[in-house]
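Next up, some structures in structure tokens.
Read the figures in this text as sums done on the coordinates, not as results from a lab. Worth saying up front: this structure is predicted, and the values here are computed from it rather than measured. Cβ atoms are built from the backbone, for glycine too; each structure is taken alone.
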Structure P
Amino acid sequence: MELIIRNTTNQPIYDQICSQIKAQIITGQLTPGEALPSIRALAKDLKISVITTKRAYDELEAEGFLYTVAGKGCFVAEKNLDLVREQQLKDLEAHLAAAAELAKSCGVSREELHEMLRILLEEEER
């Protein structure tokens, strides 16, 4: 499992961990039943607080992505990936609706907005 923590973003570290682990579960890089690093080991590897890694694992467990076995550690839970994808699509639609509303309030045309999105997607592919 590879995680990259960036201090240049406004996203809290525990949230960065959660997002990256979720993405790895959804893409199949982490499979159901697979053990995750211990909270202490992950904190040491990332050079962050044990409290931060615990919060990330607790959030993931609350959302059903992980489960904990006392004395053995945290493991990837079985997850209905169709439901996860549907939730992500719903979140994406909400973000796009907010972007469209902001564009409208700034006087950005539909064509300009499409061009902005096209450029952003091209940059992501690099």
Structure Q
Amino acid sequence: MRIDKFLWCVRLYKTRTLAGEQVRNNRVLIAEIPVKPSREVKEGDVFTLKRHGFDEVFEIKGLPKSRVSAKFVPELLSNQTPQIEVDKRNFLRLARNVSRQKGAGRPTKKDRRDMDGFLE
């Protein structure tokens, strides 16, 4: 099965076109090597998805015949993401929710340094 079709079938991307674009933009790696959308995958392959500042690692446990419902995805895919990447993802989600009070105006240089220090 093609990698772009597999990513769509196991609901990692909403559309097959979006899955293909992500593969073409070198955001999907197999053995740390970027792949093409036509790359055939098989059971036991491990691939990495690069997403918004963190990497997710998955192992293929089975190949679907077509797009499957969300409850069957764990039978086909195993998440192997290291804990460091999971923590990074959770931190980035929290950092997106940090905002200034409405009407506070533009941040000063000191405010900006404080925000950057918090995010680092």
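Name the one structure among P, Q that distance in nm of label points 7 Å out along Cα→Cβ at positions 70 and 94 of 3.6 was derived from. The read-out was computed on structure P.
Computing helix-only ellipticity at 222 nm (-39500 (n - 2.57) for each DSSP H run of 4 or more, over all residues; to 500) across structures P, Q gives -10500 for structure Q. If P(r) over Cα pairs in 5 Å bins from 0, in percent comes out at 2, 10, 18, 19, 15, 10, 7, 8, 6, 4, 2, 0 when worked out from the coordinates, which of P, Q was used? Computed on structure Q. Each of structures P, Q was scored by mean count of other Cβ atoms within 10 Å over residues 14-21; the highest score is held by P.
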